[in-house]
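S.K.: Okay, got some structures for you below.
Each value in this text was obtained by applying a stated rule to the coordinates, not by laboratory testing. Keep in mind the model is a prediction, meaning the values are calculated, not measured. Cβ atoms are built from the backbone, for glycine too; each structure is taken alone.
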Structure I
Amino acid sequence: MKKSTNHLYLIILLSILSSVAPMGVDTYIPSIPDIANAFNVSIEKIELSLSIFLIGFSVGQIFGGPISDKYGRKMSSVYGLVGFAFFSFIIIFSTTIYELWFFRFFEAFFGGIVVVNAAAAVRDRFHGTEAAKVFALIGMVRSFAPLIAPAIGAFIIHFYSWKAVFIFLTIYALFVAFFIYKDLEESYTYSKQNVIESFKTVLSHKQALKAMLVLGFSFGGFFVIIAKTPFIYIEYFKIPTDYFPFFFGINFIILMAMIKVNVNLLKSINPINLVKIALLVQVISGFLFVLNYENISLVLIVILIASYMSMMAFIFGNCMALTLEHFPKNAGVASGVVGVLQFGLGAIISSIALSFHSETFLPIALSISIISFVAFLIMRTYKI
């Protein structure tokens with residue numbers, strides 16, 4: 001293989017590796033009504049398993065960081081994938097909703113171990129702007145997951161029972177494990193630093209912590225938009241449910257296009273400045289949303305939401321690179337801390353924002369405006 005082909009294959013391999021846990025969420029969503037019927041419980045109880053999955057995913061990353069730094073990226077990935085596959089398979093034997101919750105937690109726990117290794121493997125091989133480009137490209141490939149996974153889940157449910165979704169996830173994880181074991185070269189050099197020292201090193205680094213907080217706040221705003229799109233399009237604008245995937249999916253299509261733009265801009269613009277510009281665009285989008293929330297048109301709201309969400313293309317990969325750049329010997333632990341803050345802080349911020357109920361768009365508009373403004377202020381203080 002030529003070097004460029006190896007480079008491309010590595011990016012695809014790490015993208016698929018980091019997409020395993022998201023696939024576990026997005027493939028599962030269409031089966032929620034069927035699972036509720038199978039266990040004779042309310043849909044809300046099945047939806048709670050999504051929150052349990054996110055908790056397990058976060059906890060897995062806390063443990064996954066030290067495991068990755070001790071045993072290496074390759075074997076930690078394989079162990080995580082096998083664990084994910086095992087609990088995905090065990091789920092089909094659940095007899096109560098509580099067993100389903102329990103198995104989903106550990107399925108997500110091992111998924112958290114997996115995703116830590118993908119980010120750490122990038123840090124081992126790439127640095128600075130090059131790392132930011134690779135994280136951006138991985139984000140672009142990974143963006144296909146929320147587009148294709150629900151379709152896969154819906155296709156499976158159409159022909160088979162909900163259990164087939166978890167059989168698919170089992171096979172998928174083992175398939176990825178095979179190629180990781182076969183093709184991913186180990187990139188980590190063992191360090192004798194203990195776990196407590198590693199976490200202390202990561203959490204005491206002020207500049208890295210700023211980039212992590214920006215990620216957490218940004219994902220909080222992102223989660224608010226994701227959670228509220230059904231209300232915006234289906235309830236408020238009365239868009240038929242069959243057309244909702246188009247309005248939802250267009251944001252991810254634009255997001256993928258912006259990731260490519262980010263990669264090109266990194267050739268001439270510092271990633272710190274790109275993050276600042278992206279956050280400023282989000283602040284402006286939110287401000288325009290606040291000014292027009294009462295009589296906003298469908299066209300304008302589509303533009304504002306797309307503008308807001310597409311800026312994540314410049315925030316995620318660049319902030320990941322800026323964070324992990326500081327930790328050549330603790331990339332696994334650092335990746336785990338980033339993941340916990342990204343999903344944990346993001347979930348907390350979005351939960352607070354979503355607790356304000358209204359028949360208007362004002363709470364949504366104010367929430368994303370404030371979140372983006374705080375993130376922008378934090379990023380302004382970031383120094384190399």
Structure II
Amino acid sequence: MEQVKYSTYMKKIQMVDLQGQYERIRSEVQASFEEVLSTTAFINGPQVQQFQKELEAYMGVKHVIPCANGTDALQIAMMGLGLKEGDEVITADFTFAATVEVIALLKLTPVLVDVYDDTFNINIEAIEKAITPRTKAIVPVHLFGQPANMEAVMALAKKHNLFVIEDNAQAIGADYTFADGRQQKVGTIGHVGATSFFPSKNLGCYGDGGAIFTNDDDLAYTLRGIVNHGMYVRYHHDVVGVNSRLDSLQAAVLRAKLPHLNDYNARRREAARKYTEALKGNPHIITPIIAKGNDHVFHQYTLRITNGKRDELAKVFGENGVPFGIYYPIPLHAQKAYTRNSYNEADFGVTNKLVQEVISLPMHTELDDEQIAFITELIKKTV
């Protein structure tokens with residue numbers, strides 16, 4: 001393949017450019033770190049409490065419960081709902097393992113269902129087909145930054161008296177628009193929502209962090225105890241809990257970034273628009289769609305390569321210093337830890353196809369036109 005030429009001055013392409021983003025908020029982060037270090041309020045200090053209030057205001061939700069990471073957030077959310085061993089929880093086959101991992105850890109029964117081939121989000125008809133008398137909850141994942149069809153999910157949940165736990169690790173800041181025009185932040189629509197502040201997320205800290213969202217006062221009270229060893233009064237353990245806290249230094253980073261989140265998401269959307277524009281017209285490339293009325297915050301920009309050249313493109317990227325991701329290479333139903341004899345491959349036709357076609361391009365707030373042109377030229381010459 002003819003090598004794509006680029007300027008020797010082009011910035012190194014990164015999957016996520018956290019350094020460039022940091023330069024914009026350096027003074028604020030450093031001042032906040034200095035405050036935490038000088039007060040030694042490392043755990044549950046003022047930075048954590050302030051971040052909680054600011055995120056509640058941003059999300060339009062009554063309660064934010066900060067915790068140690070996104071996986072903990074999902075686990076604690078399920079613990080708070082009082083789900084019992086053997087209860088079935090339906091979630092998407094095409095997602096990161098953390099979603100199903102916590103279901104299994106709590107000795108609940110994960111039930112995996114297929115996704116749509118255009119949005120990559122959980123298939124509503126497949127959810128309904130999977131509901132049994134043992135089903136107690138649905139976990140829709142807002143994959144890659146695009147909201148799942150929450151109106152349909154909530155209608156199903158109401159019809160069958162199920163809990164809805166939103167996995168919002170990839171779509172913080174996205175708005176969901178209901179049929180009547182009403183908008184609500186994803187993560188706040190279900191009975192409870194969970195998010196991750198892993199550094200590469202749209203709102204990421206400089207370590208691990210997570211949060212749980214709910215508008216239910218009683219559930220919020222329960223969750224606040226669970227994250228702190230099941231204590232509501234010090235050394236009085238009323239419920240079985242865990243140790244899962246967001247520390248003050250991470251809260252300080254998140255407080256510095258939160259006012260910029262809408263801008264960060266807008267920058268990602270603009271980079272996505274430029275990718276899509278550059279790649280249009282190739283019959284072998286399916287660029288991401290934005291579902292009608294949806295807000296996509298592009299945690300990932302994920303292509304489908306339909307002519308069997310996905311792995312060849314990955315090789316070309318590697319040879320030309322372009323990072324990429326294959327999210328996800330193996331369906332969850334085929335993973336040794338989560339496979340079940342009752343699964344029928346015919347029920348996972350879309351996921352089985354996606355794992356052979358998808359490839360995610362560099363996506364972050366600092367992408368420039370030269371980098372996008374270089375990446376898309378490589379794609380067009382290869383696919």
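S.K.: Ranked by mean count of other Cβ atoms within 10 Å over residues 249-256, which of I, II sits at the highest value? Present the calculation step by step, with values, prior to reporting the outcome.
M.R.: Values: I: 16.6; II: 24.1.
Going through I, II one by one, mean count of other Cβ atoms within 10 Å over residues 249-256 peaks for structure II.
S.K.: The value 44, 16, 8 for Cα extents along the principal axes in Å, for residues 233-272 alone was derived from one model only; which of I, II is it?
M.R.: Working: I: 44, 16, 8; II: 51, 19, 12.
Attributed to the structure labelled I.
S.K.: Mean count of other Cβ atoms within 10 Å over residues 25-32 computed as 20.6: which structure among I, II?
M.R.: Values: I: 20.6; II: 14.2.
Going label by label, the one that fits is I.
S.K.: Given 0.30 as the derived value for FRET efficiency 1/(1 + (r/R0)^6) of positions 113 and 161 (r between Cβ atoms, R0 = 25 Å, to 0.05), which of the supplied structures I, II does it correspond to?
M.R.: On the way: I: 0.30; II: 0.85.
Only structure I yields this read-out.
S.K.: Then there's this: Out of I, II, choose the structure whose coordinates give Rg and Dmax of the Cα atoms in Å equal to 21.1, 69 when calculated. Spell out each step's value before the answer.
M.R.: Details: I: 20.3, 61; II: 21.1, 69.
Considering all the candidates, the number was obtained from II.
S.K.: Starting from the value -12000: which structure in I, II was helix-only ellipticity at 222 nm (-39500 (n - 2.57) for each DSSP H run of 4 or more, over all residues; to 500) calculated from? Spell out each step's value before the answer.
M.R.: Working: I: -26000; II: -12000.
Answer for the origin of the read-out: II.
S.K.: A further question follows. I, II: which one has relative contact order in percent (Cα under 8 Å, 6 or more apart), as calculated, at 22?
M.R.: Numbers: I: 27; II: 22.
This value belongs to structure II.
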